[in-house]
Each structure stands twice: as structure tokens, then as C-alpha cells.
Structure P
Amino acid sequence: MSLKMKIYRTLTGSTVRKIVKGVDDFCANNLPTVRKRILLPLKAGAKGVLLKFSMSRGKNSGQAPKLWKIATRENFSPMVSIIVPNYNHARYLRRRLETIYAQTYKNFEVILLDDASTDSSRDILQEFQELHTDNTRLLCNAENSGAVFNQWRKGLEAARGDLIWIAESDDYSAENFLAELVKPFADDAIQLAFCRSDFVEEGQKVFTTEQYLSDLQNLDFTKNFAMTAADFVCQGFGVKNIIPNVSSVIFRRPQNIRDQVAELWRDMKLCGDWAFYLDIIKGGCVYYSAQVTNFYRVHKDSTSLKIQRTPQYFAEHQRIAEFIAENYNVSFELHKAHLRLLESHFFGYYGGKDILELRRLFDVGRILRVNRKPNILMGVFAFSIGGGETFPVTLANELSRKGFAVTVLNFRMADDLPDIRKKLNSTVPMIDINNTGGLAEVCAQFKIDIIHTHHGATDSAAAFVAENSKSLSHVVTLHGMYDAADTNYLKKILSCVKNSVSVFVYIADKNLIPFKENNFGHENIFVKVGNGLERIPINPVPRSDLNIPENSFVACIVSRAIPQKGWQAAIDAVTLANEKSERRIDLILVGAGEMYDKLYGHVPDFIHLVGFKSNVRDYLATADIGLLPSEYAGESFPLLIIDSFFANRPVVSSDIGEVSAMIEDAGIVFDLVDGKVPVEKLAEILTALANNPDNYAKISNRVNNVAEKFSIERVANKYISIYNKVLVESH
């Protein structure tokens, strides 16, 4: 045992505690002044030393963190929404606003909030709003909202920027605050950036960040750094709120505020911001700047100081610790370090005497019984077209909404399409394989429990890391790529994944054929789960914009423009149908690729080539039906069907993959003939639907009922059950 550990155990032994408690009790009864001026400060200092020892123990809390290398981007200038929540701070308000409008970074909007102040605040706010009408809004409450977090939420709901700065009305900042803290967000993994603070009281500096955080020995707050949230929590953010003041923070605008976090906000008087930070950084990275200063105004009569003398202070820390246990992979030692820090406060500022009272206020045993959510690395082949490419993005968004720490890893095995990239919510951290030190290092830094891949190439890349890691599980979703792979490539992939995958999720029965034909075994690790998508607002493209008559019957194909997707057969069928139909039939083709290039400028006027579009449901909603004349052997669970249903349109499709089970009676399915679309049969179907309203109504009236089973909420819940099962089995 090292000398350091011997000292630690001696200092934390029960005998020493009894001696210290005896001295404390004697001084409290006989020498109160000595206790207040000498003993309590000495105890507080000793507890700080013990915290350093506590934080140095355990593999999750003591190792020096691996710093994150930030990706850069030229001409990066996102909009920042600056929210200024004010209540009766007229005395400080003018300086606060002057330092905001004097920022050297200029791409921002200002949202001024007044919570029914009774001083002259509103006059000052109106003055600045009138001076800066181009980028400032003033929102005033007729009645006080009752809590500062209600104002935070109001500001977040009103914000339009990419990034958020909540600039509290009694603080102020250096003029380069935004310029310094916006830069790291060029890296899609950064979820929050904060800077050093000077604590000021009555215009005088009384404390600094460096002093406040001096007990965190593995973090150097005299230098800029970035690290994963997983490391940041283990290095101290799981023990104390390293960010003492929200005015020092910029974060990505959240898509929503989860109910669990909103509940913590409502109930907490002191630690609500801590819970909020812990939630928004999950799965991502945090940046700290020592180059710029925030000035945090402290008040002698503040509510926070009063709460620190009540049991609520420890109750809030208990809830924070339970939140950390649920959402972060931390060691038992970290919770013990948290307890050590609370001991310092308990015997010092709080004035407690009995250690058993603290154990009741902060129950480590209850914290350890909390079930932890797994950390998920979602592997994406590329941000490109295809079900295996877009579904993991949709799933990652939903898992994040449900409160999971999910990180998207872009393997960049094809060119990224900006419109597909935009489908990933900005609050879901994304890392680029080209900017990392390797997959194994990524999994270690983000403390990943499960890597989930969706393409044979990414499955293979993940397999080696998963197979050689005791703590990493591998989940694969089969989207049809294995079905379409040639024999040699298939055998190569299967040999890679055979010993690494904990669960294969298949979306179509035919996905299992390659495994059975190659005597793969492990039948017990296959689980069937269909794909799902999220519902989004739909704005149908006006038919006039496409030169389509309003009374036409319109079909719409959305797919990659490759021959196997049946574009030519669809054109031939629509051409034939128009020769027989009383009603004109038009066809919209959405997608890019070989067939688009071949057909462009060589189609009749009832065929509309629109190229790649990200708003595919707007085009499907313009049509009467979604059309899927696919001959593609790898077709398993076409997302076009779900998109059509969510656009409230029935589908006509070839019988391939799971199409029949997906469509049920909300469309028409036809058989391929020798693997090809029967053009005459398809023409008959289109003609019958175009000219017989009853035929069309019969399938269109069923769409909403059938569509519900494709809700991403339902699908994500099935995946969560799989993740939880894998996590339990791996431990």
C-alpha cells in the first residue's frame, strides 16, 4: 500500500472522526469563537485535501483525462441567442446590457425577459430594445413566474439561434466572451463551452475559478481544454458543480427540455442548473476557456446561501448523484468523493455534528441501486441516401430525446450529403472518424457500452474493437446489405462479426438467409424489429410548381436513381396507363444518381424529375400515392412506405422484402415476374386507382391506422429493451 493511501485511510478512519467530533463538541460548548475562527476553517481545509485523495482513487476518477482535439471549420459564424432573464436588477442591468452589445462577435439576437419587476428594470430594458430593434426582443411577464428556471425555459422556447447564452442580469462579461466561446462549436461533438469566472461582491473580486476548483487535481483551469462529458464528470463534475454561474456558459439550443430535467428544475433551488448541464452534455464534449472572464456577482443575502444551511442542500445533492448514476458510467469512488465534499459542508457551513445524520441526508447505498442507461455509439456509414444510412440518424435523435447518452460516429465511407446531415439534431453529438485517434480510443474516451452499426463495412470495422474489449457490446441492424453482397465479401464480413455481435436486429425475414446458408449459428442472438421514422410537419409542394394539373392522378417515387429501383419500368407503366386512362396520370421522381442523369431532358411532360430533395414527404403529400416499383435484391424494409404513410398517402409496391407486411391493406402489392416489374400489370393498377374513386378510397382510408406501427417512439423502445438486456448480460 502506498504512503498516500495509508494517509488517506488514516485520515478517513472512524477513530480520527471520533477525536475530531469530540474536539468539535467541546469547542462548540466551551469555546465557540475558537471553533468558528480556527477549528471549522481547519476542518474545511482538511476536507478539501480528502476530496483530492478521493478523486485520485478508482480508474474512473483518478486517471488524467485524455483531452479532446477540437475540429476546426473556416468561416464558422452561427447565430447565438442571448437570453437575459431579469427580476429587480435595475441596479446592475445597464452594465450587463452594455457588455452584451459591445461583444466583438456580432451574429447574435438578444431576448430580454422581465419577470414582473417592481423597480425601474423595465424602463432600462425598453431603452435598450429601442436602441437595438434589429436584433432585440423584449418579453415581459404581467405576473412573476415564481422561479428563475421558468424564465430560462421561456427564453429557450423563444430562441432562434444555434447556440444559447443565458446572461444573467446582474453579471457582466469581457467583450471577447462570445468570440472565444463560439469557436469550439465548430466541432460537432462540443455541447457546452464555459470560461473562467471572477466572483465579485460590491465591485470587488472576492474569489476566482482557480480558487473554487483548486481541489480538482487532474484539471488545470489555467489553460484551455476540451474533453468528453464522460471524462468531465469523472474528473469532478460528478462531485461538485464545476460551472458556478450560467453566465459563463454557451450551449447548443436544445430541441426540447426533457420532463425529468424540467421536474428537477421545478423542485431544486440550488442545483437545477447543474442537472441541466449534466443532461445536455451527455454523449458529447465540453470545452473550457481560460482566455476570457465572466464576472459573477455574489450577494450576501442570496437564496443559495440560505439553502446551504438547510437539509434541502443535501437532498438536492442526493438527486444530482442519482441522476449521475443513471446517466454516467462512474465508479463507486466518485460517489464517495461526493460524500467527502458534503462532509466538509456538513460539519462546516451547515453546522452538523452527527455523521449519521449526513448518511441519512446523502444515502450512497440508494445511489448505487440506481439502474444506469447505456452509453451508445451509433455508427453511420455516411450521411447519404438509403435506409441503412438514414435510419440510424432517426434512431439517434429519438434516443437522445429519451435521455440516452448517444454519440453518432460518421465512418465517412461515402460522400456526405448536407441535407441528410441536417437530419441529425444539432444536440446529438457527432464525431468524424477522420478526426479521432481510432475507434477503440473513441469508445474508451466516451465510455461506450454499446456500439450499434448498420452496414456490413461498419459492422466489420466495429467487430475487431468489440471482440477485443471486455466492456463493449456490439449490436448490428441488418438493412439488406448482407442479402445483396457477393459470396466472397459476405463470407469475409461474417467471419469478422461472428464473435463480436451480441444481437443482430433484422428487419425482414430474408435478412436471415445469408446466415443460414453459411451455417452461422447463434440463432438466439437474432431479434426482429421493423424500422420507424419520426413525424414532421408537412408542406405539400404546389402542383403548379411542378407543372402538374390539379386534377391529375399523381404517383411519386423516392429512391436512389439506380436501375434496380424501377424508374424506367415506372415511366413505361405511366406512359401506357395514360394511353388508356380517362384521367391524366403524372409521375414525380425524387432522387439523384445514374438514372436521373440518363433520363433528364428525355422524358414526356407527365414525368417530373426533381432530383435529390430532403423534404420527400412534401412531394409525397403532393401526390396521390407513393410508388415503389423496386427490383433491388437488397430491399428489406423500404422507408418510402413509412414516408408515404406519414404523408397520409397509400402505397403501390412490388412484393419484395417486408413490403406486404408493411402495407397490409393500405395499398396494393404486385408480384415481380422473373425479378422484373410487370409494366402492363402496374399500368392496370394505376389506371384503376386514377379512374375509380372507390378503389382509391378503399386503400387511402386505412393509411392512418397502419402508419402508427412505424412510429419511431415505438421502435426506439424496442431497441432500448435490447440495449438494456445486452448491458445486463455483459456485466
Structure Q
Amino acid sequence: MEPMIQMPTLTGDDSEAKRREIRTYFRHCFKRYESLFTIIAEEEAWFIDPDPLRHPMIFYYGHTAAFFINKLKLSKLIDRRIDAELESIFAVGVDEMSWDDLNGKHYSWPGLAHTQQYREKVYTLISGLIDTLPLTLPIAQDSPWWIILMGIEHENIHLETSSVLIRQIPLEMLQEDESWPVCEETGSAPANELLGVPAKRVQLGKTKNDPYFGWDNEYGYHQADIPAFHASKYLVSHAEYLSFVMAGGYENDRFWSEEGASWKKYTKVRFPRFWVEDKDQPNGYRLRTLNREIPLPMNWPVEVNCLEAEAFCKWLGEKEGKSITLPTEDEYISLRSFAGLPSYAQWSAEERVPGNMELSDAASSVPVDRYGHNGFYDVTGNVWQWSRTPIYPFEDFEVHPVYDDFTVPTFDGKHNLIKGGSWISCGNLAHEKSRYAFRRHFYQHAGFRYVESNYEEKVVTNPYTTDSIISQYCHFGWGENVLGVENYPEKCALLALEYMQEKPRRKAFDIGCAIGRSSFELARGFEEVIGVDFSARFIQEAERLKENGVLRYMMPAEGELELFHEVRLEDHGLQEEADKVAFWQADACNLKPIFTGFDLIFAGNLIDRLYDPQKFLDSLAERLHRGGLLILTSPYTWQEESTPKEKWIGGYRRDGESVTTLEGLQEILGSDFRLIDRKDVPFVIQETARKHQHTIAEMSVWERR
């Protein structure tokens, strides 16, 4: 395998040397990602769904390139897109926190050649930025270089997740590639045993002056005193897990959590995802690797989801009369410290990787007894290790404004942390302070080790939304205000339904739906409502309300005092409307072609917050039936922080004359729409119990010609 090229540090005293280091790292990672896809031999394979919960491979090939452009555009580091259509198509992935409709007819994917040409253009653009952007050290989170590093590490994430999907493509559509060699060493598995780990106080989290790039969830502070416990010497091997399968572990529900039993019943699974039944094999199975099937290597680590790992622990604990479980994140950190593993920074100095990771050994797992540290093996690398810890924010957690939905949607108690990295974990994924979490039924290159422990973890995933912006929008959408002003999204929806009384009310489009109040209210009169918002965090809350019928959040009262609020759809008479509403994450200025065929389009308080409002407005006529209505509301508070001044459609002077927003709207919409009404609609935004913003928006109603 090729030598490791490490993440660049954020520090140094030679800017030009740092520029060269980042250039080398970017080019290496970008081309390595493309190299992975050379395993795909048949073009048809790019357009099938290897996993029913994911997009086809063509999406992931284009997605990482589009991510660079979308984030650079959001950060205003570039003023032009390369291909707005592709950057819309490739913008939003489908993963464990997506609420996208995976009906294949909703997607029209570009061809492979077109996508490759796009990647090449992105490569050229980023290379040019690296060559020309001013560089000041150290690189801070508000530096343009942070966005470039973010794009690189985002692609490293998809190097791993894409390799998981390739393992699910039919073999006849793939080809072997000597750049991605599978380990040839197999044999009998060593007997596992529990070894002691002494008590330790662990501290987790990074500070803003950490020398390496990190994702938002890595920053902050957490401390815990971990009692002594015992941990398995090895990762659970195929041989050890096969004993569970042969003992009827998948048939006996008492070993499975309620979630696990439901998943098992739904999928009808009888053994791990990457095992292939083969009665001609001595153990009855083969193993699907990246691009081959091989006899099940008994001394390699098993790869399972968290639900399967939990069931094995329950079975083993019952069998041996011990309290066997998955380790917590804190216990893993304690084990890692006891094993004496070198830090990521030390790897480069020693020119060696302390495990099967960074593609330094093989493009597959290797035997579980190859990499030892202080009596334990594979403390890092080979496969990720499931923990029983749902991901949670450290104290002083903050989102990064350029990628505000990287982690927050996973703070729901349903995403468990994986630790230690796998054979293909590169860059940030290989760093000892990385924190990645997946839904418990998902597969990565992840296995597990077990512990004997009675430690009760004292971290919680807060069921109340505490982010101030999210809470403010929750209250704006669903709360009452002491000023006696009618609830704004409810009022706008009721007005829209009045305007639509004599018109067909089949399908409505709510753009900028925030926490979904207007979408639910529109569903009182429409057969179907689609609500979209740029913020995945807003969509998460709206979807949570749709699924559970309840939403809880906290609002500041005064000082450090807070008030708790609870919203229930049934209290608003909206529980039956929930089935008519669907929520999507989307960019209003790059809406997908599938958003069409509407009788009403409503955009509440949106146009003065868009980076290109005219582009948004120009796209609406083709999405609306003739005679349908477009309803816009806005207080017209144009700000350069949201919209470049040259993109304002009103609120400025042209040739010495004032141009109002309504006049700008008439210029843009006049050829396809006629203005049929306008009125003022007041609204209130509450910041604390005694601080409110009272604003008046203008509603303009336009009929499609």
C-alpha cells in the first residue's frame, strides 16, 4: 500500500511551506477518492442502489466535489458556481438522518462522463485557490483555509462510506485493482479473553487551538472518572461471532433489544451483512470484501451493526454469567490510554501507523492478532468499534456556521459512537479525537470488542432543543406571544387558504418552512404539502414533530433562567394533517426539478435572506400550474450578510431613483405572474420573556398567467 500522507497541521511559521503541504494533501486525497471508483467496471453499476437507504454511486462521486463548491459559495470565497444544476443534484445526501423520498423516479442523475468533467473542473478551481489564497498561520475556524480542509476531510469520510457501498454492488459489475489489495493472511482465530483496565479519569474534547482540523462535535470539554473494568483482548473475530450464529443467536429474541428485534424481523437477517452463505465451505460462509468473495477468514474481525453487537454481548454475558456489554466512549478512551497508543502527531515522526488504518496495510481487514499494544490488540484500526454511547455534545459545543448540520441532527439518542477507525480511515477519521456516530442498524466497516463492566454512563442526549436559534424558531412557529399578535405562519397559511378557495388545492409547496407550522396549517386545505428548508436542523425538528406529534424546546426567560415549552399537534387539531406533509432539506436557489406541479407556492420571509433571490424567483413559474398562486411575505430587511448588494431586488437606488422590493418583484415576475393582492402581516419574534421584536411583513399574492 502507499505511504500515509497525514493531515496538515494548522500551525507553523512558514506560510508557503504550509501551502505546499495542503496542496499535496488535497491532490492526494482527491485522486485517491477517484481511484476507489476504478473498481467499478460496468457503467450500469454507477446508477443502481447498492443499499436501499442510499443513493447510487454516481451521487457520491459527484457529491464530494459539489460540497467544495457549495461551501465555498456559502462562505463567499467564490462568487460563481461551476454548474448550478449539478451542485443542486449532488448537494444533499441520503444517510441515516435524511427524510428524502428515495423513489427512483424522483432523481435524474447525470452521466458518468459529465460527472467526471465536473470533478476535473472542481479540482482545477480548488488547486487554483490553494495556489493564490492568502495564508496566515495558525489556520483558525474562520479562515478560508478551514473550508478547504473541511472539503478534504468530508471527502475522506465518503472514501470510507463509498467503500462500504461498493461492497454491496454485485461482483460481476466490479473488477479487481492491484491498488486495492485484499489481505492474503487467514487462519484460525486466537481465543479471546478479558484483561483488566485500571481505573482512570478521562478527559475528552479539543480546544480551538488544537493543531489539527476537527468537526464541531470534537470541541468542548468532558471529564469522567472511569472505574476499573475488563475488556476483550481482541476484537470479536468471525470465529467467535460464528458461535453466536450457530447457537441460534438470530432466532432468539431475548438477546435482542426491542429495536434490534424489530430490525431483525423487518430485514429477516440471519447472519452479518457481508457474510455469504456457501454450504461448500467448512464453516458454511464466505466473506464479501471490497471486490472479491473469499472463504470466511476466521481470524479477521467480524463486521456487524450495533444491534447485532449488543445481541452478541447479551448472549455471551448470559452464557458466562458476567455483565458483558459494549464499552462506553469513556471506557474506550481509558483502554486506549492504558494501551499506550501513540498520538496522531507521533505517527508522522515515527513514520508508522499503529494499526491497520490509513490504507497502510491492506484494503481489507487483517488478522485480529497482528497489531498489539500492552496486551490488547487492534485498539485502533482494522474495523471501527461500536460503543454503547449515543453521541452527545461536549460542554461548550458550538456548531460551525458553514456546516451547521454536520452533527446536530444526530443528537437524538439514536446514533451510537464508533471509535478507533478502520483499515480505510484516513485523515480526521484516523485521529484519536475524532467522533463519528451512526444509527444502530447501519453498517460501516465496524465491529466491536466487549467489556465486563457495571459502569453507568452519566451523559444524556437532551430531549429539549436548546440551541437558541432553533428554540427561537420553534417558538416563532408554535408559541404564543404576549403582545397579542397572531401567530405568523398560522396566519399566513390561513390567508393562503382563503385566496385558494375557488382554486384547485391538490399540492402546495412551502419554501423556507422552518419548523413546519405553515406546512401543517396548509395541509388543512391541501391534499399534499411539501415543506423545504436549507437548514437540516429545522427540518429535523419539523420531522420529529410530524413523527412523534410532540416537540419540546427551551426559551430563555431572564439571565440564566429558562422556560420549557411543549408543542403537540393534537392541541392544534393537526394530528391528521401530519400524513399529508413531507419535509425535505433543500437550497431555495437550487431547487431540484422534482419540485413541480404545484397549485400554491408559499415563501414566507425568505426572499431577503437568499444569496440569489432573482434566481429563486425565476425558477418558480415552471413549478406552478397556470392559475396557481405564488404568495411571498417579507419585511424587506435586505442585508449584505445574507444577500450580496448587487443581488438585492429592491431597497436601493438605481440611476438616482428609489427601487422598492415590490417594484423589483414586478420586474422579475411580471411576464409570468399578475399581482392580485398585497397586505401587511405583522409578526413577533421573542428573544426572552420580556424582549420581543415586532415587525410588519408585506404579503404579495401573484397568479400564474
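Thinking of P, Q, which structure, once mean count of other Cβ atoms within 10 Å over residues 195-202 is computed, gives back 14.9? Answer for the origin of the read-out: Q.
One of P, Q was used to compute distance in nm of label points 7 Å out along Cα→Cβ at positions 91 and 483, and the answer was 3.1. Which one was it? Of the structures listed, the value fits Q. Structures P, Q were compared on Rg/Rh (Cα atoms, Kirkwood Rh), for residues 283-354 alone, and the highest value belongs to Q. The maximum of mean count of other Cβ atoms within 10 Å over residues 251-258 over structures P, Q, that is, the highest value, falls on P.
Quick check on the output: 1.04 is Rg/Rh (Cα atoms, Kirkwood Rh), derived from one of P, Q. Which one produced it? Structure P accounts for this read-out.
Quick check: -9000 is what I get for helix-only ellipticity at 222 nm (-39500 (n - 2.57) for each DSSP H run of 4 or more, over all residues; to 500), calculated from one of P, Q. Which structure matches? Source structure for this number: Q.
Here, each number is a calculation from the coordinates, and none is a lab measurement. Quick caveat: nothing in here was measured; it's all calculated off a predicted structure. Cβ atoms are built from the backbone, for glycine too; each structure is taken alone.
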